[in-house]
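Each reported figure results from applying straightforward, stated rules to the coordinates on display, with no laboratory input. None of these values were measured; they are calculated from a predicted model. Cβ atoms are built from the backbone, for glycine too; each structure is taken alone.
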Structure 1
Amino acid sequence: MPTVEKITESCGLGEGPHWDIPSQSLLFIDVVGNRILKYTPSTKKLIKVPVAKRPTFIIPVEGKTNEFLLSQENELVVVSWDGESENVKIVQKICEVAASAESRKTFNDAKCDSSGRLWTGTFTIGDDFFKTQPVGNLYSIDATKQLKNHADKIHCSNGIAFNNKTKKMFYIDSLAGSVDQFDFDISSGTISNRKVWFTLQKVSIPGVPDGMTMDSEGNLWVAVFGGSCVLKIDGYKCETLLDTVKIPAENVTSVAFGGPNLDELYVTTAYIGSEETKPSDLAAGAIYRVTGLEVKGVPAVNFRLTV
């Protein structure tokens, strides 16, 4: 039986969990708090560092000590950070997408494929998330910093996962209410033949799909915003729900496997949008660790940059 444990204090909108193997720590973001966070389970230490602009993910740069790819609204930058202090410096700008004061377009969730190529998408920030217009895109960024568009008419680009054995990429546009599948060519960095893989409404699950990861067996673990749960979805048979893990927070935002054996599931949640009002010891917005799942994840891939 899985055990669900609250391991951090609450933040506004936890997102983008990335398990860093060298430091044995969880990197993640508080989007509305404009903060990078790092949690080390062995010491239970939580580091919170403010940044200038709205972040959504942080991913280490392969082969570079203390360098990370960071999203800041509609820009992607490489920053230097020692993982402890509040001294975060921009080393270089990678790219940006067009945005205006009216549209407020921003990058959202991201994941690197096995070659170190980054995949990330956009959406437009508005007062009502559920009325977000389909003007976002899904992009990849390779080691030469080339931004390539793969899909448009996206409401809110979210979870991404890759199965190298079956040559598939799984992808979530949250407001579409489904997990989709693409054929994926790792050598050319192209996707094709998009189809719906799993639909929440068909199994009467409330909420929308958010962040996602894959285990070593090729099955998907999907956070459900507004659903108080993480879904385990069959990665080989469409529209097949394998398990549901209940989380003591309504708005579950993303997931990542971590721990020394990659057999612990770390779950980010959001206080924003929650009906909880007491500021102390909140369930909403905390990080949760799920153990006893009897499955392992795969190592997170860092961003590879040639220059």
Structure 2
Amino acid sequence: MVSHGFVLPTRGVVLSADDSLEQTARVQSEVLGLARRAEALGFDGVWAGDSVLAKPRLEPLSTLAAVAGATESVTLGTAVYLPQLRHPVHVAHQTATIDQVSGGRLALGVGVGVGVEAEHGQLDVPYERRGTLLDEGLEILEGLWGDEPVFANGEFFELRDADIGIRPSGRVPPIYVASATFDPRDGFPRRIRERIADRGDGWLPIGMSPEMYAGGLDRARELVADAGRDAAGFDAAYYQDVVIAETEAAAIEQARDFLDRYYPSWGELSDDDIRRRGAFGPPSVVANHLERYADAGVETFVTRFAATDQREQLRRFADIVG
């Protein structure tokens, strides 16, 4: 059965507010309020994106901790989190805490980030080594979630008898391996391939045709099976942008305005650039898009509404999938 997650507008509240008081009001209505609304409408999860300096926004883990108290059952996911920008002991401590206070609802979509060299540099994180740094940190993270003290002597981190003292609630939070646009049918880049094989509980790409997605999912599950893990439990997720409007042209124009503000360094996007990111147009177009990707194997849609009116988009999308 297909599930649907809503990406909280944690950057939108920063972009649209003129001062801190307005930000506070928007956080209450457009983050916590929309999280509650998504749950009431039947969404299965709410997700939060990440950046520290490159794209200013609410910090994702503390946001999800607040959302945990405002909701009852939805998955609390990151889409996507950049663990290499933090020390893995802090990441383990925060994530185990959130999983505890939420009753075991945390899911971690993780990636390395693309085009954020300056952010890594200002945080003194080597951008060209971010994949290695991420994988070393994930190994420590999973160790600290476990029952034994962690000893590590890696390229970046050294730990001796480290123990955060708390564990995730009931089960270890699933890790979704994110990937940007490429054709995975002939295989994955080495780092992503190893990440999926070693610790991936799901795959979370963006910007792929249904045919590319289906082929990539087959490859990903082969990697999991070859690593001796249960490929049947490997979740097939997909991150997408959606705008519902009366015409495709109107939806694409809304998305262009949104993406221009969201990613000012990208430059002008063509209509085809935007189309590749998801579904844009009347409800029938969005419904057809969802059906094609579900047929390609998607089990979990993680949807960001690339429009100003998040509440209206959320309502219209719920009408399509409800």
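Below is a table of values for the structure above.
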read-out	value
Given 22.4 for mean count of other Cβ atoms within 10 Å over residues 53-60, calculated: source structure among 1, 2	1
For 2.1 (distance in nm of label points 7 Å out along Cα→Cβ at positions 181 and 229, calculated) the corresponding structure among 1, 2	1
Answer label among 1, 2 for the case where helix-only ellipticity at 222 nm (-39500 (n - 2.57) for each DSSP H run of 4 or more, over all residues; to 500), calculated from the coordinates, equals -13000	2
Label whose coordinates, when Cα extents along the principal axes in Å is calculated, return 59, 49, 38 (choices 1, 2)	2
Top of 1, 2 by mean count of other Cβ atoms within 10 Å over residues 125-132, largest first	2
